[in-house]
Structure P
Amino acid sequence: MPFSATDAAFEGFRLVRRNPIVLVAWTVLYAALNLAVLFAMGPVLEQLVDWQSQANALESSNTDDLSAVWALMADFGQIMAQMAWMIPALMVIEAMLLAAVARGVLKPRSGGAFGYLRLGMDEVRVLVVTFVLGLVMTLVAVAAVIAVAIVIMAARTAGIGAWSGLVAVLGMIAVVVLMIWLAVRLSLAVPITVAEKKFAFFDSFSLTKGRFWPLLGMAIIAGVMVLVIQLLSTVVSLPISVMSGLETWTMGADVSPEDLRTALDISNPWVIATIVVDAIVKALTVGVLYAPFSAAYRGIVGGNESGVG
């Protein structure tokens, strides 16, 4: 069935308007996640402070010693490795949110959950499907880049090295186009997984066949709206972030250890304010960005707002 790409692109706003509690629920989840990250950084705070001091000293020395730079990066990697447990936690949170968005669009009257958030088999299936598809896309991207590199080396071997720059540019453009095409063709995997309660790894290909351009246009519109939301949010978030000190801390920046402690101190009210504002923006953008794909699935299979099928 045909579907309206422009209509589907605004589904995120309609979802929040129909059920404003989703914005509250997703904001609470994101805020809790941000607080958990800051709590987790507590035990390694002094190590981060020491690392920041070393980074500042290295930058001030203007040294060209790459071994010192690599050693500094290795130290940072060891610090971050202590927080590696957060990766699976973040994956679970992401699966919960993706499933909640799909559920809010496809099964708005399902009820029984705060903002459609649950932790059950739907989330397990979404987690597995998104992980596998992410891995597939990574492997395809790596294979495509390797293929471009082989073509460039072949051109040089054939004595047409003067054209290798053009081949490289065209090759990279081809890789980008390939990845966009693949992303669009796989874009309905999560809605299918939630609606049909199965591991829909490649089912999206059959539904997106012949609908590439409408889906791409829909994704572009949703992406532009997300950029607008983030741009407008900086009017509020940037001053608060500066007051908290979080905005001034970037890897390698000239930040004093005391400033770093302040920026990561959860007792700092400005840090809490930054977390809340960031959570609100993320909660809104996750709906605006992902809800259109569920709306597209609903339109294609001929579902309605009381449930698909």
Structure Q
Amino acid sequence: MITDFKGKTAVLTGAGSGFGLECARIGARLGMNLALVDVQQDALDKAAAELQASGVQVMATRVDVGDATAMEALAGQVQARFGAPHFVFNNAGVAAGGLLWENTLADWNWVLGVNLWGVVHGVRLFTPMMLEAAKKDPGYQGHIVNTASMAGLLTPPNMGIYNVSKHAVVSLTETLYQDLSLVTDQVSASVLCPYFVPTGISHSERNRPSDLAAAKPTQSQLIGQAMSEKAVSSGKVTAADVAQKVFDAVHSGQFYIYSHPQALGNVQQRMEAIVMGKNPPDPFAARPEVGQQLRAALRQA
């Protein structure tokens, strides 16, 4: 929980677009120091120029969040420039779909490298700094927000590699919350679980590293990409709306952050099936035509 953001420091990954950029904009309006992190240099430069023009302190660093050495260097740079951060937003993410057995090793390494290891590095490097700051200053307040997804609470088909990464982030963050509560009242955590929100994630391939290049896409991956782009682009909740929810949650100490609370009925059905020992429920029960179209397209492939 952070009750006053002015003069505090925020570290935001994926800060060149989407939730990261919108959270940085709110942070700037609140008078925070900003450490912006992104792997896409042009987007990072544009964000940095915009936010510097608002009069706040900005440090912009190009980092692949899945690279342990690069993240360690970033943590050192943040410490040297601003001291321990108060708000850490482990937000960088990429998307990939298709049937599970069709994902290549490069697909797994890329998605888990960004979506999971990026969060792991953010937590392992910045949490000790924050706890040390809390020990030295009884008035210090810190909060970590990790971006998961509704796919971290559900298991929609044809996007298993993404589901796996986001389920891991939910588990990691729930555990982080419990671990922090054992040792301090000054630092806590939240998990962001957005549904379909128009951001740049459906075009993640633009930042895929050459050493993890994609193979020729399979039919299931092409179908998954098309469905994802349609769902994301049609979203009515904006990235700015979600960013405000993030800051509201950090201010109030709320753990679960949802962009679309109406989607939680599907989560409840899944949890009830787990408790009752039933088979996983039909993810398309509310929209059977979508399931029928997907099944038909995959069986014709």
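Each reported figure results from applying straightforward, stated rules to the coordinates on display, with no laboratory input. No experiment lies behind these values; they were computed from the predicted model shown. Cβ atoms are built from the backbone, for glycine too; each structure is taken alone.
Each of P, Q could give P(r) over Cα pairs in 20 Å bins from 0, in percent, but the derived value 34, 56, 10, 0 comes from Q.
Consider the structures P, Q: one of them gives 3.7 for distance in nm of label points 7 Å out along Cα→Cβ at positions 110 and 182 as calculated from the coordinates. Say which.
The read-out was computed on structure Q.
With respect to distance in nm of label points 7 Å out along Cα→Cβ at positions 102 and 286, the largest value across structures P, Q is given by Q. Kindly point out which one of P, Q the value 20 was derived from, the read-out being relative contact order in percent (Cα under 8 Å, 6 or more apart). Corresponding structure: Q. To which of P, Q does the computed value -15500 (helix-only ellipticity at 222 nm (-39500 (n - 2.57) for each DSSP H run of 4 or more, over all residues; to 500)) belong? Clearly, the read-out refers to Q.
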